Structure P
Amino acid sequence: MNLAFPNRRDTLKTLAALGAAASSPLAFAQKAITVGVIYVGPRDDYGYNQAHAEAAAMLKKMAGVKVVEEENVPETAAVQRSMAGMVAQDGAELVFPTSFGYFDPHVLAVAGKFEKARFAHCGGLWTEGKHPANTASFFGYIDECQYLNGVIAGHMSKSKKIGFIAAKPIPQVLRNINAFTMGARSVDPSITTNVIFTGDWSMPVKEAEATNSLADQGVDVFTMHVDGPKVIVETAAKRGKM
């Protein structure tokens, strides 16, 4: 199963088919499915984990779907235990391990032990022919939004210094930093982007320190790629920054 970057036409076809199936009397006779969702942080972080949790809440409203969840699961062997427990004890047939660092080696290890279950990882790391057939990836084109974000930052910045606070220098994050910078430079080529990596997805103290440090350097517009934007937004606001 390949969930990585489906095109719009195929997605619409799939949704139409699902809608038709749901409206059929036979849909109510289908076997119920248990879906597992695992979060690296709290479900109410105003960001990445909360977005997945809100999607899980919508799944819970669907007939024949049971959702089991676990939050604050680190990107360690702990997530292997969580996934295995969801499949073996809760009967999950589809598991969403949502954090980037869950995939290799953790999803790959558990998928090999539970071949009848499916594992859909958020991160875009799955490769057909290389990874188990019962694993897949999905990820949004966040860099396109960050480009537009950069255009706005380019118009709003007075110092011509914009800031990006990120967790880790993984490919998806670097794409977002580049897109943000390109968007800003489409407005003013002289704009520079100052970047600080905190080291992990949720580091409130370091996020506040990074925001203050960049503000001290003259940065007046901020964006970020961390799990929750709350600390950075509030700290920037206290400094009179965007």
Structure Q
Amino acid sequence: MAQFQTLQASLAAARDLSEFTKHLEFELKDAPRLGFVPGQWLSLRASTPDGEEITRAYSIASPPTEDGRFAFCLNRVPEGFMSNHLCDMREGAEITFEGPFGGFILRPPLRDTVFIATGTGIAPFRSMLHWLLADRTRHEGRQFWLVFGVRYEQDIYYREEFERLAQEHSNFEFLPTLSRGGPEWKGLRGYVQEHVPGIVGDRTDMHAYICGLDKMVSANRQLLKSLGWDRKQILYEKYD
């Protein structure tokens, strides 16, 4: 069995993405860089005031870098020790973790791809898309769609980033959709699976990556299979 090193990192920056969601950036201590593949996750460890050790998995929400920095996108969960512990951290505070882990990564050969996310399921796709679009040789000749479902407009995490990427890259389209959008919202409405058929049409030569809660993941897997997709073309990660 592979042995994973236990590492430490300190909080370098934090910002609110919504009322209950934060973007946290960490910097490695005593190591030059964190080697991982976009889409992977880390196992964080912390002790409660009673001394109980808690571990939780969080997808890395940033692309690999050479400066030892990495990020998470996470919800503050009521009564959830780890999420509140992380969201309450001050700059300079440290975390302990192991990893990276996980096989939810881009599969070669790269095909035209639809990324489907809800909520903090956007995290691994932020990592993947920033990495893909940073180098023309990684994405040239391929088309990408990001369908991102949230309830309200203020919950569109990283909106400006993805809109900028779409402006800079003609082969990337950002498609946020709101299930409870107000009358002022001019974009897509409804659930993510309602918009996937319009993207894939009758094609069965693409890849789909799906991340979020089980109900959404299952609905999109079933949809794509009904459209003739092979299960090997559908990669997913569930957060519950």
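Every read-out reported here was derived from the displayed coordinates using simple, explicitly stated rules and does not represent laboratory data. Just so we're clear, the structure is a prediction, and the values are computed from it rather than from any experiment. Cβ atoms are built from the backbone, for glycine too; each structure is taken alone.
Computed values, structure above
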{"read-out": "Source structure (of P, Q) for Cα Rg over 2.2 N^0.38 Å, for residues 33-152 alone, computed value 1.18", "value": "Q"}
{"read-out": "Structure from which -13000 was derived, helix-only ellipticity at 222 nm (-39500 (n - 2.57) for each DSSP H run of 4 or more, over all residues; to 500), options P, Q", "value": "P"}
{"read-out": "For 2.2 (distance in nm of label points 7 Å out along Cα→Cβ at positions 65 and 97, calculated) the corresponding structure among P, Q", "value": "P"}
{"read-out": "For 1.00 (FRET efficiency 1/(1 + (r/R0)^6) of positions 105 and 145 (r between Cβ atoms, R0 = 35 Å, to 0.05), calculated) the corresponding structure among P, Q", "value": "Q"}
{"read-out": "Per distance in nm of label points 7 Å out along Cα→Cβ at positions 41 and 137, the highest-valued of structures P, Q", "value": "Q"}
{"read-out": "Highest-scoring label, criterion being FRET efficiency 1/(1 + (r/R0)^6) of positions 49 and 225 (r between Cβ atoms, R0 = 30 Å, to 0.05), among P, Q", "value": "P"}
{"read-out": "Kirkwood radius over Cα pairs in Å derived as 18.7 - corresponding label from P, Q", "value": "Q"}
{"read-out": "Identity of the structure behind 2.4 (criterion: distance in nm of label points 7 Å out along Cα→Cβ at positions 81 and 217, calculated), options P, Q", "value": "Q"}
